[in-house]
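*Asks:* These notes open a run of structures that come right after.
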Structure 1
Amino acid sequence: MADSLQIKKVEKAFYADDGAKRGPLTMARLRFHPREQKVFAQTADRRLALFDLTAEASQKGKGGSQFVPCTWICPHEIGWIRSFAVHPQGNIVATGGSDRTLRLWNWEEGKTSDNPLLQTNAHDGWVEAIAYSADGDKLVTASSDGLVKIWQSSDLKLLHTLRGHKHAIFDLAFTKSGEQIISGGEDGQCKVWDVARGELQREWTFGNSNDQFGQNPRHSGVHRLSLSHDQRWLAVAGGEQVDLFEVAEGRLLASEKGGMDTAFHPKLPLLVTGEIEFKLWQYDEAALVKAIAAKPDKNNKAKGIPGKLLSSIKRGDFSLGLDFSADGRQLVLGKADGNVELHELT
């Protein structure tokens, strides 16, 4: 499929609007529901936006164009939702906010419960990232307080607190085995943790780090990270670049300019990167393996992503939020003006 892949934008607009007279609700994270044609969006709001991809455009926007409105779910009383994750079975949605709480919401009949099933004061800072293990038994959070915490997802019992980052942590990933967690943050560090022991296994430095994330996301350290479907490669985005690492040793293999967000395809050797311009890459796995065996560059510099650039989607505005559907046939992209674009891969 990858060699003959075509990507086509669905001519249907999805827009997050709560009717209030304020600026656009800039997208920060997007996630597909694992079993339904729904997309969750984290915006500059105390709630999540939920889009039904099967719905027809029913409201008029500026200029009279039609769009599919969102439903607002998972309300926190104050602040913004800063992170969320969907249980692998799709029956629970976890949210974390600037109110420092972690909340679990029941999902049934296409929406979440009005009130959380469970909640806890998770951190001393904003809850910036959440991830479920593949079996759904564990939940991990990361915060602006520099801590990673591992929870038992059924009752939010705290299992481990992981210390090591010097500043805020902005993203997390569980390995498919559930044995490791990878975290990345403002200090430019990628850290691999042993889940069972709650211990640091190894770490390496991403090529861009400082303390200005709150003022300018382009000057952050690690902003987003993603594991490949075979768990061999880690894409790390931040500071207007995307670096590709070998997971086993943390070896830098490739680097591209431009990109504050990134996601691997769930089945194929495809990687999407971007912010102002989103790019879909078919990366050459054989070339990456060859790069592992090559002598490291003395300046720790890497060439561009090996392979083929399949598509480039120019957005015009600084934009965040992207995700592949579980079957890999759809891709959603967020925009700074509150819009979500749906693309089909055939």
Structure 2
Amino acid sequence: MAALDPIDEFSTPEAVLKLGIIDPELEEILKVTPPRKLDLTMSPETVRTIVAGMEKQAADTAPTRGTTESTHTITLRDGHKSEIRVVHPRAENKPESGSPLVVLFNGGGFFNGTNLQLVVWARNTAYLYGATVALPSYRLAPEHPFPIPQQDAWDNIKWLAANASTLGADTSKGFVVGGSSAGASLAVSVTHRSLKEKLSPALTGLFANVPGTLSDPIVPEKYRDVWLAREQNSESPVLGKQAMDHISSMYKPDPYSEDYSPFNLDVPFSEVPRTYVQVDGMDSLRDDGIIYARALKEAGVDVKMDVYPGCPHGHQVMWPQLKQSGKCQVDVLENIGWLLKKSVDRESIKEMFAETSK
């Protein structure tokens, strides 16, 4: 008997609420080691310095798998100079027919994070699929509040669309945009913007790891019954109500803006390309992803969703030892391949991830 599609499985209040019950493995860990909470007294500059150091150390110690990296400085709409890091596949991994382009936006609550954050995903994607992977930068709150991150992300996408060939990529072989957390929100934003602006070449895939896509005032009435995570997970580790409010005070989003939510645009969801969404069950943003994936499926989009029950926001980073964290990492790499219409044996991906995790 075929497994039930998670998009259908988690479409009732009862099923969605069960996702917020803490993962038993994590519960045991937290009995010994309480979760770190966001220090609201720490300045954004201090947080950025700490995070940047951690991300650089992780990048420096992770396997390159024979990939090479280059950096490119582009000029955004207001003259700001912004860096794009590009991970290139090694020659023997690059398809003779051309290297697809994958773009990954980092997370960090719109106030921290660097373009090194997702370099491990980028290197593994380049290795597995012969893809050229771009890691853009965007300006951060509170100095650069909403909608500047969205505008920067869109300017990056337009530049990459126009200059892919100079990076060794061929968008006719695939043009996928993705990201994690805040970066996933940016990936969703630019995907819908690309449809409204008729970007050429068009995006062919979207990857959203724990995205934010909604806010209470704009939740469509038909999905209101499963809009439960903000309240249920208000005390969740990592991203509870206190952290959400702190981020909003710096980011200052407009929930009614087209740049904030795909539900605010007049572009039909049916035009969205193939999409892969990941959702954490104990995350304040859980229902943003569930509702978005459901709306895409109802519009006829080829969409997949994986859910990690009882896991807080970004569990694969905070608690990499969890079984569900390992599954999440393998799911990412397998489904970036699905977006590119390529496949690699899942066991091979598991072995590669295990090597990266040593």
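Any read-out appearing in this document is the output of simple, stated calculations on the displayed coordinates, not a laboratory observation. Quick caveat: nothing in here was measured; it's all calculated off a predicted structure. Cβ atoms are built from the backbone, for glycine too; each structure is taken alone.
*Asks:* Of structures 1, 2, which gives -500 when helix-only ellipticity at 222 nm (-39500 (n - 2.57) for each DSSP H run of 4 or more, over all residues; to 500) is computed from the coordinates?
*Replies:* Derived from the structure labelled 1.
*Asks:* Determine which structure produced the value 18 for relative contact order in percent (Cα under 8 Å, 6 or more apart), calculated from the coordinates; the candidates are 1, 2.
*Replies:* Here the read-out was taken from 2.
*Asks:* For mean projected area of the Cα convex hull in nm², for residues 67-170 alone, which structure out of 1, 2 has the highest calculated value?
*Replies:* Once mean projected area of the Cα convex hull in nm², for residues 67-170 alone is tallied for 1, 2, the winner is 1.
*Asks:* For the read-out semi-axes √(5λ) of the Cα gyration tensor in Å, a value of 29, 25, 18 was computed from one structure; give its label from 1, 2.
*Replies:* Considering all the candidates, the number was obtained from 1.
*Asks:* Here is a further query. Between structures 1, 2, where is distance in nm of label points 7 Å out along Cα→Cβ at positions 43 and 227 highest?
*Replies:* Between 1, 2, the highest calculated value is found for 2.
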